[in-house]
Every structure is written in structure tokens, then in C-alpha cells.
Structure I
Amino acid sequence: MKIYTKGGDKGKTGIRGGQRVDKDDIRIEANGCLDELNSGIGVVRSFLPTNHDWHEPLYHIQYQMMMIMSQVATPNAIREDNPNKVDDNIIQFCEGWIDRLTAQMGKSEYFILPGGSVISAHLHLVRTIARRSERRLWTLHKSDPLPEIILKFINRLSDLLFTMARYDLFDSGDKEETWKHFLYKRRGE
């Protein structure tokens with residue numbers, strides 16, 4: 001089978017179930033953002049040393065991203081028939097990782113300027129793609145409800161990517177560049 005089908009040359013593409021939709025349909029836009037997010041995670045992995053502890057868990061996240069993209073590509077009316085299921089424990093997986101990294105370095109009390117190391121900077125960039133993906137998923141959710149686990153996972157994933165960016169600097173002994181103290185911390189709340 002050839003990589004090109006010419007089916008999309010007129011601005012339409014297929015989704016699970018055989019329906020053809022516009023290439024700028026919100027479902028396609030959301031999945032495009034998720035694809036970009038998954039690719040960004042792959043870039044981060046490519047910068048990690050071969051034996052780095054993050055390879056396997058990031059692979060697991062990338063694998064789950066493919067499941068999520070399959071679910072997003074499927075209209076709600078036929079989603080139950082989609083055999084690609086999201087791991088029920090993916091949110092706890094992210095939260096556990098966040099908690100372990102935070103326990104080692106402490107919580108942040110400042111807005112952080114993205115950057116630092118190559119890995120930290122890329123993690124921040126991927127975090128922003130996760131946030132855009134989340135916005136597009138919520139737009140799709142308004143017209144064709146998505147499973148709650150997908151919406152929660154993308155939110156938690158962006159938190160994880162932020163925490164990982166901070167941890168990369170912490171682990172290397174580099175200092176985070178901060179902007180301002182969190183307002184709620186200044187108020188003593």
C-alpha cells in the first residue's frame with residue numbers, strides 16, 4: 001500500500017467508522033495537536049542518554065497517546081467498538097511520577113521561565129503543546145463527548161511535563177530562572 005492515497009487532496013480525511021470530515025474539523029485539529037505532543041515527547045526521549053530512567057515511562061505515555069488518538073478519532077456513537085483502550089491507571093501513573101519528583105526537589109513557589117537545559121526547554125515546549133491539545137479536546141468534547149480519562153490525562157500530563165522540566169534542572173544542579181512569586185503564596189493562603 002502506498003503512503004499517499006490522494007483521498008485528502010480535496011480537504012477531506014477519514015475517521016474511524018468510515019466517515020469523511022473536513023481536514024480542519026475539530027476532531028482532526030485535536031488529534032493533530034495530540035500527534036504533535038506525542039512527537040515532542042519523542043524528541044525529548046531522543047535527547048536523553050540511552051540508559052536514562054525516563055525512557056520506559058515516556059514510552060508508556062507515548063503508547064497511551066496512540067490509544068487516545070484512536071479514541072479521539074472515533075465518534076462517541078461508535079467509540080465502544082474501538083478496541084484501543086486507554087490504560088485505566090494512566091492518571092495515577094502520572095500523579096505518582098509527579099509526586100516522586102516533587103518529593104526530591106520540593107514544590108515550586110514561582111512562575112518559571114522556560115529554558116535551562118536542552119531537555120528542560122524541550123519539556124516546557126512539549127508542556128505548551130499538551131495545553132493546546134487540552135484546549136482542542138475540550139472544544140471537541142462540547143460537540144462529541146470524550147471519555148473523562150482522556151481529558152484528565154492530558155491535564156495531568158502537562159503537570160508532569162512541567163515537573164520533569166524542573167527536575168531536569170534540579171538533578172543537574174542548575175538553577176531555575178524565576179519570574180514572580182505565586183500570588184497565593186504572597187497572600188499567605
Structure II
Amino acid sequence: MTRIISGRAGSITLEVPEAGTRPTSDRVRESLFGALESADSLQGAAVLDLYAGSGALGLEAISRGAASADLVEKSPRAVAILERNVAKVVKSVGRGVAVRVHRSTASAFLGGVRGPFDLVFLDPPYDLEEPELTHALELLTPSLAPAATVIIERAARSAKPVLPDRWAHSRDRRYGDTVLWWVGRAD
């Protein structure tokens with residue numbers, strides 16, 4: 001069971017697609033969002049959740065004070081579930097937030113998007129090849145706010161993400177089979 005952990009929509013249960021997605025565990029999300037709140041990275045933030053699946057990451061950010069979230073998912077079945085999850089969370093959070101669902105590949109969305117985004121989650125399928133991930137980061141670069149935080153979730157067995165020029169790795173944290181990489185523009 002996946003749920004919103006805290007904030008205005010805390011404890012709302014989220015639907016999860018039966019196949020093709022891998023929701024971030026409650027334990028990992030709780031730790032991640034505790035760190036983001038400590039860094040004051042959520043209040044009023046413009047959030048981008050690529051490879052959104054159920055939307056758990058972007059919707060948790062909305063519940064905890066983000067102003068907007070763009071949730072990108074290519075699977076039609078996952079998008080239908082994502083839209084239902086968005087409706088539940090937005091109803092609970094109330095007015096003043098903007099949540100948009102985009103049925104698109106990450107690359108196609110990033111090719112035409114305008115930011116700036118303050119906080120970005122990239123939780124691609126673990127089998128996504130590293131060059132594809134690096135390409136998504138390159139496409140994302142012009143849409144980032146100057147001090148944006150980008151979180152990449154990968155399998156612990158995966159190599160360290162290859163970052164585009166003028167990007168830097170600030171920290172990483174392993175949680176069992178999952179590792180979170182905190183990265184961003186170095187300029």
C-alpha cells in the first residue's frame with residue numbers, strides 16, 4: 001500500500017499501477033522528504049516528477065507545501081491511475097495548488113517544457129540505460145531554477161549517474177536496494 005505520509009493530504013492511500021512501475025517505499029520517501037523539509041526545499045516549490053508512476057513523489061511534495069507539480073508518465077494505464085490520485089490529493093489539499101498530469105515520455109516533455117522547476121524527481125525504471133538518463137538531465141538543464149534540487153532514484157546496483165557538463169553530485173543515500181542521488185547544476 002502506498003500513501004501520502006505527511007502534510008495536508010497525509011494518510012491518503014494512493015492507487016498503484018499493477019505493472020510497469022516501482023513505487024518509492026514509504027521509508028525512502030519519509031527520509032527524503034524529511035531532508036527536503038530541513039533544507040526548506042518544499043514551501044512554494046515548483047515540482048517536476050518525471051517517470052511519475054502513481055505520482056507518490058510529486059503528490060507528497062504537494063501535500064507538504066509545494067505550489068505546483070507537473071507529473072509526467074508515458075503509460076496510459078498509469079496515467080489513468082495517476083489522474084485519480086491527483087484528484088484525491090488536490091481535493092484534500094484544497095485551493096492554491098496546481099497539479100498537471102502529462103502523458104508523455106520524459107524526453108518529449110522536456111523538449112518542450114518551460115520552467116523554472118525548483119525540485120525535480122527522476123525515478124525512472126531501473127532498467128533505463130545510463131545514456132538515456134544523462135540525456136534527460138541535459139534536456140532538463142534549461143528548465144531548472146538557479147538553485148534547483150534534482151533527486152535521482154536508482155537501484156543500488158546501478159552505477160553512479162553520469163552527469164552533464166556543469167552538473168555536480170552533492171550527496172547520495174542508500175536504503176536497501178535503492179539509492180537516492182542529489183544532483184544539480186554547478187553554475
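Read the figures in this text as sums done on the coordinates, not as results from a lab. None of these values were measured; they are calculated from a predicted model. Cβ atoms are built from the backbone, for glycine too; each structure is taken alone.
To test your reading of the models, identify which of I, II gives -9500 for helix-only ellipticity at 222 nm (-39500 (n - 2.57) for each DSSP H run of 4 or more, over all residues; to 500) when calculated.
Answer by label: II.
Could you tell me which structure in I, II was used to calculate distance in nm of label points 7 Å out along Cα→Cβ at positions 9 and 161 as 3.5?
I
Given a value of 3.4 for distance in nm of label points 7 Å out along Cα→Cβ at positions 81 and 97, point me to the structure among I, II it was derived from.
I
Consider the structures I, II: one of them gives 18 for relative contact order in percent (Cα under 8 Å, 6 or more apart) as calculated from the coordinates. Say which.
Attributed to the structure labelled II.
Here mean count of other Cβ atoms within 10 Å over residues 1-8 was calculated and came to 18.0; which of the structures I, II was it taken from?
The read-out comes from structure II.
Mean count of other Cβ atoms within 10 Å over residues 25-32 was computed and gave 16.2; which structure, I, II, did it come from?
Value 16.2 for mean count of other Cβ atoms within 10 Å over residues 25-32 corresponds to II out of I, II.
Taking FRET efficiency 1/(1 + (r/R0)^6) of positions 121 and 153 (r between Cβ atoms, R0 = 25 Å, to 0.05) from the coordinates of each of I, II, which one would give 1.00?
II
The value 26 for percent of Cα pairs over 25 Å apart was derived from one model only; which of I, II is it?
II
For distance in nm of label points 7 Å out along Cα→Cβ at positions 17 and 57, find whichever of I, II sits highest and give me its label.
Structure I comes out on top.
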